[in-house]
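Colleague: Given below, in the form of C-alpha cells, are the structures.
No lab work stands behind these numbers, since they all come straight from the coordinates. All of these numbers come straight from a predicted model, not from anything done at the bench. Cβ atoms are built from the backbone, for glycine too; each structure is taken alone.
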Structure I
Amino acid sequence: MVGSSQPSQRYTNLAAAKPDNGVFAAYDPVMVDFDDVVTHRRSIRAFDPERRVPESTLREVLELAQRAPSNCNAQPWQVLIVSGERKKQLSRRLVEAAEAGRARDESPTPDFVGVHRRRQIACAVTLYGQLGVAREDREGRERANLRNFEFFDAPHLAAICMDRSFGLGVALDVGAYLQTLMLALWSRGIGSCAQASLRAYSALVADELGIPADLRILCGVSFGYACEDAAANRVFQDRSSIDEHVTFLE
C-alpha cells in the first residue's frame, strides 16, 4: 500500500523499511517498483565519501530528471554537480563561515506555526533521538547542524538554481525536477538529502562555484552511496494521513 510504513507485496528490489536490512538491500538495477521507490526513499545523512557514483550512472539519473514536467516545457532548472576538491573546498568555506558565526544571507527554514511547527518538532525529535543528541545538548546540536555544510560526507553535491527573474510558479517546476532527481537516484541505490541550508550562505556558494548573479540558488542535494551502519540513516519520518491534506469535491 502506498504510504504504508511496510513494504508492499511487490517490494523486492530496494531496502526493506527496517534499518537492520540495510539501506539498499537486495537492490536490483534492472527492475524497480515505482511505489516502493516513492514509499521508501528517505533523506540519507551519512555517505561513503570514497565511493563515487559512476559517471554513466549519474548521466542516466540526470537524463531521467530532465523528463520532469514544467510549465510550457520551459525546463527552468540549472544544476551544478560538484565533486572532488571543488566540493571539499566549498565545504571548508561553509563550515568556517558557520563556526565563525557569520551572518546568514537568509534563513533557509521558514517560521512554521501550528500543525506545521508540530511536525517540524516531531521531525527534529526523531532525528536527534536517533543520533543520541539530547535537547539540552547545545554543542551536540551545533555539531549536527554543521554536518549540513560537510554535506554529510557525500562525494557529490548538486546545486539547484533558477533564474532570479522567475517567481513561485517556476520554483514549483524546479521542485518537480528535484523530486524526479531524488527518486531516480534512489531507484539506482543512491541516497540523497535535499538541503535548503545552502541558501544560508548563498553568496559564498556562488563565489566558490562561479554561479552567475542572474541565478538564484534554491537548494543543494548531497548524494552518493549510504553508510549502511550509520545511526543517521536509520531515521524514518512518518507521513500524516491524506485526509489532513486532501479535499474531495464533486
Structure II
Amino acid sequence: MEGLPDLPVPAAYELNNAAAERSAAAAAIDLNPETVAAFLRESMDVLSKMIEAGYGDPHTLERRIAEMKNWLKSPELLRADKDAAYAADLEVDLSRITEPVLACPNDPDDVRPLSEIAGTRVDEVFIGSCMTDVSQLNNIGRILEGTGHVPLRLWIAPPTRMAANALRKGGWYATFGRAGARMETPGCSLCMGNQARVKDHSAVVSTSTRNFPHRMGDHCRVYLGSAEVAAVSAILGRIPTPDQYRQYAGRTEENHFM
C-alpha cells in the first residue's frame, strides 16, 4: 500500500491486519523511515520497562533493543522496485472519505458510510483487542468523561497488560468505571468469542478484527468501526449521525473527520 507515508505504525498495523479480508497472505505499507524510527524508539522504551518489571526473558528483550538500536544507526526500509509489476492496481481517493465508515453485519466487505446507518439501535459495544492501541483508548476516556453511565453493555479490553497499566496511571480506568464499562483481562476478549460472548441476537458495535456470523455471539449483528465511533455509540445507545460523532470526537486529541 502506498500514499500514506506518515501513517502511525499502529494504524498501519490495522490496515495490514484487515488485508486478510482481501484474501491476502501478507500486506505491507510504504512508510517513511522517520515514522518507523519514532515507533521503534517508543518500543525500546516499552521493552526497557518490561525488563525492569521482570517481564519475560530479559536477554531476549535486550537482544531486540540492540537490534532496534542497530537499525536506527542507518534506517532503511524494504521498498518495491519503481518498475514493479502487479496483477492489479486499486486506487482509493481518500479525499472522498469525509466521514467514518463501518463494516456492516455480518460481512467485512459490506462497508458503508456512517450517515447511511446512523440511528441503528445498539445493544452492546466492544472496544479493545489488538486493533485498539493506548492512544485510541485515551481518546475513549476523553469521550466518555462526564457522560455518566452508558445505556447499554460496554466492554473494554486493553490490548496488553502494559497498556492496562498505562490506562490506570492515566486515571482512565476510573472514567471507564463511571461509564459502567466491564473491564476485561487484556487480550482478545470478545474478539475471538472464546473468552466471553455478547448476548444472543444482539446488535453490537465493535473495534475487533472480524464480524463473521456467530463469532462474538449467536445470531448477533456486528458493526465494525473505530474506537471513537464505538464510544459515541455507547453513549447514545445507537449509531451516531456524522454531526453527533463530530460533537463528541471534538474532545479527543486526534479529531478525525472534524
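Colleague: Comparing Rg/Rh (Cα atoms, Kirkwood Rh) across I, II, which is largest?
Modeller: Checked I, II; max of Rg/Rh (Cα atoms, Kirkwood Rh) sits with II.
Colleague: Say we calculate relative contact order in percent (Cα under 8 Å, 6 or more apart) for every structure; which of I, II gives the highest result? Provide the component values of the computation, followed by the final result.
Modeller: On the way: I: 32; II: 20.
Top value of relative contact order in percent (Cα under 8 Å, 6 or more apart), among I, II, belongs to structure I.
Colleague: Could I ask something else about it? A value of 18.9 was computed for mean count of other Cβ atoms within 10 Å over residues 36-43; which of I, II is the source structure?
Modeller: I
Colleague: When distance in nm of label points 7 Å out along Cα→Cβ at positions 140 and 164 is calculated, the result is 4.2; to which of the structures I, II does this value belong?
Modeller: Working: I: 4.2; II: 1.3.
This figure was derived from I.
Colleague: Where does the value 5.3 come from, among I, II, when distance in nm of label points 7 Å out along Cα→Cβ at positions 84 and 148 is the thing being computed? Spell out each step's value before the answer.
Modeller: Working: I: 2.9; II: 5.3.
Structure II accounts for this read-out.
Colleague: Out of I, II, which structure matches 3.0 when distance in nm of label points 7 Å out along Cα→Cβ at positions 68 and 196 is calculated? The partial results should precede the final answer.
Modeller: On the way: I: 1.6; II: 3.0.
Computing distance in nm of label points 7 Å out along Cα→Cβ at positions 68 and 196 on every structure in I, II gives 3.0 only for II.
Colleague: If you rank structures I, II by percent of Cα pairs over 20 Å apart, for residues 108-187 alone, which sits at the top with the largest value? Provide the component values of the computation, followed by the final result.
Modeller: Working: I: 57; II: 36.
Largest calculated value belongs to I.
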